[in-house]
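A.B. asks: As structure tokens, here come the structures.
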Structure P
Amino acid sequence: MTPMVQDGCGQFLPPRVVAMIESTMGAGLDAFGSDPIPVIGRPPDVGGLALAAIRLDRGSLVSARNEWLAELRPVVTNMHADLLFSTFGAYELARVTQPDGESAWGPVFFFFGDASTWNDPADPRVVRLGEDDLAEVDYKRFWHCYYGEAHDGYGLIQDGELVALAAVIPYGEGVEEIGMDVMPEARGHGIGRAVVGAAGTAIIERGNLALATTSPWNVPSARTLRSAGFRYSYSQMMAFDAFDGAFPMPAQPLGRPYPGARMVNYYPAWAMNQDVEPRPDM
């Protein structure tokens, strides 16, 4: 089946995205299925992930270390994709991966943009940051911005302080990824959209595909990416070595449905997860 770039609300799957999926999974799109979701061995030369699961409109696929397959298959075989690609799914995958020191995480939304989707009304407030500027960034505040890895960056400065940064790293052949942070005091004024737009425009002008990821609970991030012209391509679950094998807990949902909407904790404090430890590096 020839991969297509779908219009409307369909998944955005240009050839470079398909190639990235196949590289991530170590298998072609014909390996994806739905009932049951296939679980395949992960070639040893594929990426840095111990497990990856991707969900497409056509079906899903789990690719994992060979030694996990016997335990994973009963978990995944009896699970609908709605459950696997959720916080519940991360917990269930972690039952297999975490005893070996690999933390499960997801789902993560993967968005891509190219010249056919991009929507960047260049914002004059944005400045390009050179290597020396990026080296001076406080990465405990801008922690999504690839400390020591970024080769390009676009920031917005207010009153002499950096309040927003979109940093760029190479992801794969013909693909560059954007990581972005906006300081809490500056949110809600289109600043994230401005720096992401500048970074994406630079990537596309280089002839590459722009990539950005976010989690379902990060509503402001997903809104920013969509407004800049990123199109949704797929959801991914993964397992990787983080925090000495501890399970990484997701955040509460961020943002509001609309400006001024009241937000109230549905559950009392005693019903929150009492087992969560502070992040050790923050």
Structure Q
Amino acid sequence: MNFSFIQMADPQFGMFSSISKLSKSEVIERKKRGINVTYSDKELEGFEKETELFTRAIEEANEFNPTFVVVCGDMVHDSESKEQLEELRRVSSLLHDDIKLYWVPGNHDVGDKPTKALLEKYRERFGEYNYSFREENCYCIVLNSAICYDPELVPDEWNNLISFLERELEIASRSNITHKIIFMHHPLYLNAPNEDDNYFVIPLRRRSRILDLLAEHEVTAVCTGHLHKNNYKKFGTTELISTGSVGYPLGEDPSGIRIIELTDTKISHKYLSLES
């Protein structure tokens, strides 16, 4: 087995415009929360910058010709915006037909506190939000991490998600799959498995349940977004890979995409900048 795929995250159509409208005090407040936005004295409209970056990402994918592309959440900034969604669809349609495209829900797609209505709207737009697929000897599992982050309004969804994950990992383990990879939006943690809860990560109580399953089934990697910057950690044998944004960056890493290569014995990856 030897194949590659591309992970993208946070194209987030409309974010550049939204950030440009923040006042200086609002920028300061967000920075205190760890959201490193930049003040602008010029307001932007539309999503020209997101179109430019996502188009470049799709062009890079077409040139590289991976087995598939996976977008790890926050496809648009405002899930109620028909215009943002239509532009996302238009640009993503430029991906070559022989390259599979998989969507992963983010908090801007289903809400920081998902409801049944928001989840149903996502399903109508993008399909199922917890699902699996197989490529060669790699078993891929997509999870709706917004449910892991806060399932208060949809408690059955958390129960369904963790049962689904247990079942899919058991199938992969029984099948002697070489690689098991999980795709979701929120990172499990930033620095340590038992770190305190914060906006950027899965809360400890539900995080611990997932981490136990990673260890039990020797998952190869968990690929996430949400941070708008890169972050790499290792949990046992599992690589935790948070990939910077296609859209608005919130750290030192430029807008970019990740190329991931798998062989029978290892996983390797590199981050490719979209900025000229």
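Values quoted throughout were computed directly from the atomic coordinates according to the rules given, and no laboratory measurement underlies them. Since we're looking at a predicted model, the values are computed, not measured. Cβ atoms are built from the backbone, for glycine too; each structure is taken alone.
A.B. asks: If distance in nm of label points 7 Å out along Cα→Cβ at positions 73 and 129 is computed to be 1.0, which of P, Q is the source?
C.D. replies: Here the read-out was taken from Q.
A.B. asks: Starting from the value 0.99: which structure in P, Q was Rg/Rh (Cα atoms, Kirkwood Rh), for residues 49-176 alone calculated from?
C.D. replies: The correct label is Q.
A.B. asks: On FRET efficiency 1/(1 + (r/R0)^6) of positions 121 and 193 (r between Cβ atoms, R0 = 41 Å, to 0.05), which of the structures labelled P, Q is highest?
C.D. replies: Across P, Q, FRET efficiency 1/(1 + (r/R0)^6) of positions 121 and 193 (r between Cβ atoms, R0 = 41 Å, to 0.05) peaks for P.
A.B. asks: Kindly point out which one of P, Q the value 57, 52, 37 was derived from, the read-out being Cα extents along the principal axes in Å.
C.D. replies: Derived from the structure labelled P.
A.B. asks: Could you figure out which one of P, Q the value -6500 for helix-only ellipticity at 222 nm (-39500 (n - 2.57) for each DSSP H run of 4 or more, over all residues; to 500) was computed from?
C.D. replies: P
A.B. asks: Now for a different question. For the read-out Rg/Rh (Cα atoms, Kirkwood Rh), for residues 161-200 alone, a value of 1.05 was computed from one structure; give its label from P, Q.
C.D. replies: Computing Rg/Rh (Cα atoms, Kirkwood Rh), for residues 161-200 alone on every structure in P, Q gives 1.05 only for P.
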